[in-house]
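Read through the structures below before going on.
Any read-out appearing in this document is the output of simple, stated calculations on the displayed coordinates, not a laboratory observation. Worth saying up front: this structure is predicted, and the values here are computed from it rather than measured. Cβ atoms are built from the backbone, for glycine too; each structure is taken alone.
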Structure I
Amino acid sequence: MNKHDFHSPQAGQAIFTPKGYWAFIPAPLPPEISYDPSLVRALSRADAALSELSGLGRHIINPHLLIASYVRKEAVLSSRIEGTRAGIADLLINDLEAAESAGSADLWEVRNYVAALEYGIDRLNSLPLSLRLVREIHARLMEGVRGCHATPGEFRHSQNWIGPAGSTLVDAPYVPPPVDEMIDCLAKWELFLQDRETFPELIQCALLHEQFEAIHPFLDGNGRVGRLLITLFLIERGRLSQPLLYLSAYIETHRQEYYDLLQRVRTHGDWNSWLHYFLNGVEETSKQAVRQASELMDLREQLQIELRNKPRAVALIDPLFINPYITASRAAALLNVSLPTARQALKTLEESGVLQEVTGRAWGKTYVATRILNRIENAAG
């Protein structure tokens, strides 16, 4: 790490460690923020868009139909930022098979992201967002996946660094705080996390995310945990009624800008550019989520009208919005009927153009509701 790249005392300081490398110690939050007119407008737009999305989660008749697809989308896109290539369709098929040992390493990572987010949301009922909860989420995120050697659920006990493949502590563009300084940084981060009076929630959330990534407290999984914390923070503060914000879609699309702006905070203390990026992402993603929710609910209503005289087929519509892939055994369990009766319901949906068989087999068939899957995948890019 080149100490001369870090020339903003307000952002923090580069220190030369006893082991012979430079590391960066971020200054405690909060920084001094210039609320210029453009930032105020960006905050206002993001607040309004997020409020509309949160209101949708409160008033829609069956929010679980949206939550399932939105959580999977956030999991897929956040994992994609880290290089995982599994897609939504891969995850849905794997969920249908429900085999704990099934699936690639990429799928395990995405499934763990879903599990960690669901765990975190449930845990907020009994534990406030805190370093303790951060460790618990990390443990679930890293369980049994690549990087599980990196002490799941524990803050690091050794130095890490951020840079391209082949970089070292000496030449990496960024080296987070050494362990002793990291512990102090985390304590101050948690103290700012507990402040509920000083900052608008979206500004505070953006500051916390950047600082968490600067501290980089785990050997692996820091980016995914940091993005999970965005959703959990907004839910805890009452700004999101349901986990419907998939901000990773915006970050994945503007990935290099994301990394550049995080680094620019450390090198130049340029918080305002990062805040603009974050607020624009919240606004754009919230509006996109509202549009997609409307499209999904319109499609649901359309399918129910088309099949209104076929009660068993109609009964399978809502489950298909949770997972567009289905088998006869799954349909039988959902309808509480025999396999032959379930196959007849699937045949009705196939003849109506709702389902398409995808295996080509005579037995053990799997069907997909293509129109529903396409709507779910669209926002995932």
Structure II
Amino acid sequence: MVKIGIVGLGPIGSMHADNLAAGKIPNARLVCACEQKPVDESKYSGVKIFKDIDEMLAKGGMDAVIISTPSFTHFPLGAKSLKAGFHTLVEKPVALCTEDAAELVKAAKDAGKLCAVMLNQRTTPIYARIKELVESGSLGEINRVDWTMTNWYRPDIYFTSSPWRGTWKGEAGGALLNQSIHNIDIFAWVFGMPRSVRAWCKFGKYHSIEVEDEVCCRMELSNGANATFATSTGEYPGLNRLTIAADKSFLVAENDSLKITRYKCGSLKKYTEETKYMFGVPESEEIVETFEGKGEQHVGVLKNFAGAIEGKEKLEYSAEEGAKSLEIANLMLLSAWTDSQADSPIDGAKYKKMLDKKSAASKLRENPKTDFIVEFQKSFR
């Protein structure tokens, strides 16, 4: 049984605590938590509650730590936990820049401990199926990818209720680092790292924030194919539509369903070269696959984390994996800041220097609003 400690009992940390208490992670239990704000300790019977992370690390009696705190603390608190000798899972993003992510990976290796990231959307059945189709080659060579992910709508209260949200100092980004980091993770998981990125960002277009709330991006994949990605937190209802144009098939993923058009000739390229019909199109068949539910999400990641600690399974959601989506998000911002193409691998030192300059001029909100309603489950897409 893996003994878990949680740092941060906000909406996400409390959800992890509830899942552990409910026995949803059979091989793990919550033994302690750290939260600076007042905690209703009656909800956490048998769980030690600390106000100071150093005290929890010294006296908590856990095997592993979950960092469920604001984005700008993921790297320093994650590194602190690892250096104290604990397996550690941090929320997304793994860090704010790739140099810090690399330091976190190094801290885990130096400590001989696991470092995981909450990449929960990889458990979504439709995304797992898309990855299977791409990796199996059944779609054929990929020619083009387009992902419009604009259903991350957020009203102003989402930002103004927090001192750090929507600021360079607190988040180091907006739609890319907070919401769409999930989709960028799926993109990297399925299609791999792009060769280059050219992005255009709007900063504070829909909200009174410092960071990006609308992004349009063009990427070049490793095989030379074009990919486009668009996201926004200012549109409603928005879309979540992924299309893949490939040599054997054309795939559209939307609303928990896949529509796959398969070419009976086996190759669109071959048909294009050989047909005698000036306005001909290849014969095809349409296959529709539907998916119910979103999979295990956070519970699935925690199950894998605990199983990996016990040595029973491979860690699927590692910090190295989390660093890939962070790099793509950083590349998009770097491209927008410099109004030019950004190539992979990123120039991490250049990016960090530019981010540090923005963070130095950034301000956290001094008087965040306190009259707000949290319906956390509605945040999932």
Note: helix-only ellipticity at 222 nm (-39500 (n - 2.57) for each DSSP H run of 4 or more, over all residues; to 500) at -10000, derived from one of structures I, II, originates from structure II
Give the label, chosen from I, II, of the structure having the highest value of relative contact order in percent (Cα under 8 Å, 6 or more apart).
I
Match the computed value 42, 23, 17 of semi-axes √(5λ) of the Cα gyration tensor in Å to one of the structures I, II, and report its label.
I
For distance in nm of label points 7 Å out along Cα→Cβ at positions 242 and 306 computed as 2.3, the structure of I, II it came from:
I
Rg and Dmax of the Cα atoms in Å, for residues 170-217 alone from the coordinates reads 12.4, 41; which among I, II
I
